[in-house]
Structure 1
């Protein structure tokens, strides 16, 4: 497994002409559920719909970032290309419940569970026919001995994003694409190691 530094550096040539496109695509897709939720924050049915939509968006961003990592480009419409199945709803529901239970027990179990099942949307992006339980089991197996590395990658991204606030968020135009594509690269490296 390559180091986090090499993983992030690997995104430079991939993104050299598409930072802004990747940034805008991910931001627009990510804020869509929040915009819908703000219409009527107290509406239970709307909030359930927003959670369901979030599952599709998360899957779409995984598909988009994998495309960018593998091909050096991704189409914005790809983010909305997987609305043909109910699986993303089950994925987001199961993942949310597992992480919530972990955080109710204590913060550390919640973090461990979030890391353990962090690859489920990449797995579904890669294989639309995979079952929910199978994907969660596969993520758990792939993440064995790699949770600390992903935790450190997340921590590094968090501190850089905090530092980006002092540039009036301008640095985020580079940070968001680099780390989003690095997460896709992390999955691809895991997959190679798991199969190999």
Structure 2
């Protein structure tokens, strides 16, 4: 999926920085379960650490470990549940989940690989434009397939694959404002 940005030449996500409770456990999960190479480590003054993992396409997912970080609060600092399993609301400014792009032709194979590694998975979801936004079966209107799971700190992760190319009619909903009213949609360009 690629669209043109008329303001900035962006090349994707350089990195997303998250916070973990145990860096050794995080390194084990991201390297041994998800197969991401650990590409850079930093010791930060004050005893903190910052580690980077290659998640493909030149992008990285990074973790901070702070010796005095507060505990996570599910439903506030992140989603309380995986989509399809319960409440997914999280606080303003939080990260709800992190989706990794996977090839559509490998999606089912990767779901089985995660299962074989003992990762607890949510249901495979076929996202479409129906009222429920989820279809029980694949059809031409499904635009992304996904499966959700959590890392050792409860960060909700997703393997997702695009299944269609978007057109002008795919961005048609007016954005909600803080008061619940809808703003006028003004596409960039």
Structure 3
């Protein structure tokens, strides 16, 4: 398994990933706004713009988007977004990391592995600890966060989505591939 930044090489798979979520009516957490982009090339360009403080669209913070690719068949099984810093919304509700696993690929441990790799990248960005949130009742996400060292802080109400979100902090300490 490997975290890779999106490229046009994965255009068909990006479109298929988006379609799978739209077809089942699931949220596309950690996809850098993929729901809004029918054309994968436009989404890849958007992700590239979001990486840099100078080109990030107004209202967003710099973020690095990743595809989680299974190496043996080069299939995208998940996506993950690392926000380099907070805005008011992310500090309260969104956190540093958002992620999702394709509905057809769930319950195989991909989310835990993806998050573990992402935490190393967060450390490389200079973050000492990260905030991750999940919807109250999302047992899979809660277990993923706890398995990667998450410590529960609080539950907050997010008014736009009208849902309760659990907030967890992960201290990055000295992550060198361990844990």
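Structures 1, 2, 3 were compared on mean count of other Cβ atoms within 10 Å over residues 52-59, and the highest value belongs to 1.
Work out which structure the value -0.61, -1.12 belongs to, where log10 I(q)/I(0) by the Debye sum over Cα atoms at q = 0.11, 0.15 Å⁻¹ was derived from one of 1, 2, 3. Please list the in-between numbers first.
Values: 1: -0.51, -1.00; 2: -0.61, -1.12; 3: -0.43, -0.85.
Computing log10 I(q)/I(0) by the Debye sum over Cα atoms at q = 0.11, 0.15 Å⁻¹ on every structure in 1, 2, 3 gives -0.61, -1.12 only for 2.
Assuming -2500 is helix-only ellipticity at 222 nm (-39500 (n - 2.57) for each DSSP H run of 4 or more, over all residues; to 500) as calculated from a single structure, say which of 1, 2, 3 it is. Structure 2 accounts for this read-out.
Of the structures labelled 1, 2, 3, one was used to calculate mean projected area of the Cα convex hull in nm², for residues 4-75 alone, giving 5.0. Name it.
Values: 1: 5.6; 2: 7.0; 3: 5.0.
This value belongs to structure 3.
Throughout, read-outs are computed from the coordinates displayed, never taken from laboratory work. As the structure is a prediction and not an experimental result, all values here were calculated from the model. Cβ atoms are built from the backbone, for glycine too; each structure is taken alone.
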